[in-house]
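**Q** Below: a set of structures, written as structure tokens.
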Structure P
Amino acid sequence: MNAPVLLDTCAAIWLTDGLLPTRALEILTQRNEQGEPVFLSPITGWELGMAFSKGRLRSAVSPAEYWKRLANAPGVRIAAMPPELLLASSFLPGNLHKDPADRIIAATAREYGLTVMTRDRSLLAYAKDGYLNAVEC
């Protein structure tokens, strides 16, 4: 894996909560040592908000503070999400499920040459089919 990493929302949560598996942490550490940023999609902010509002994610800090800590972590950058990228997420090649957040993350990775760090089986299968670079966490 030579491309910078784009965290999917689950990987971002695991990173923030200290639950990311050792191998994934090693990859992020290596990238950091090489001066490579780790990217987040703005859609992750929306997914975090939805997880908090539905009670699937709880924290001692507010959702806004949670996002702030994640987005301001050393080496983290927010990927651009222009309208053209959102349009591209509607026309991805192959067979990726219809979840809009996953489609936006996939389109972001494809557009900017990023490797998605994910545990999502659909994104991993999409990568196995050759449409995306991904690493499992």
Structure Q
Amino acid sequence: MKEMLHLISTLIYICVGIICLLMAYKSIFSKRYLPFHEEAAGRSWETIEKPLQNVIMTILRISGSGFFIVFLILTVFPAINYFHADPVLKFSSPIISFIFCSGLFLFNFILFRQTKARTPWKGSLVAMLLIFTAFILSMV
């Protein structure tokens, strides 16, 4: 039973990690800001001056790099820990990922509250809950 719970938690981490990989790809390779950014700003991409577009794209790519790091943390570390138990990996990967998703949730929720734009705060909350659930399952 314990082995099954450990496997389930590892699979949950990997699923959240894959979602982070998709978000990393979307953020890093985007040619404009995301639709909810446009909705929140109340301005289309084309109306923004080129220097500001460059700043926005840089911030979006930095965000994508964060998603990519969380992808690596949630896929590589739990898989390694599954085969070679290590308390540092067991605790650090979900904690770091939870902190990242908590920030996503908080800042997207604040943006939602301020602008009523359809930010992905609910998705961030689900990711937090999945990471927390997987962490609890790995402790049993």
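**Q** Assign the value 14.5, calculated as mean count of other Cβ atoms within 10 Å over residues 20-27, to the correct structure from P, Q.
**A** P
**Q** From which structure (P, Q) was Cα Rg over 2.2 N^0.38 Å calculated, if the value obtained is 1.18?
**A** Q
**Q** Then there's this: Starting from the value -14500: which structure in P, Q was helix-only ellipticity at 222 nm (-39500 (n - 2.57) for each DSSP H run of 4 or more, over all residues; to 500) calculated from?
**A** P
**Q** Consider the structures P, Q: one of them gives 37 for relative contact order in percent (Cα under 8 Å, 6 or more apart) as calculated from the coordinates. Say which.
**A** Structure of origin is Q.
**Q** Kindly point out which one of P, Q the value 16.8 was derived from, the read-out being mean count of other Cβ atoms within 10 Å over residues 4-11.
**A** Q
Every number in this text was worked out from the coordinates using simple rules, so none of it is lab data. Bear in mind that the values here come from a model prediction, so they are computed numbers and not experimental data. Cβ atoms are built from the backbone, for glycine too; each structure is taken alone.
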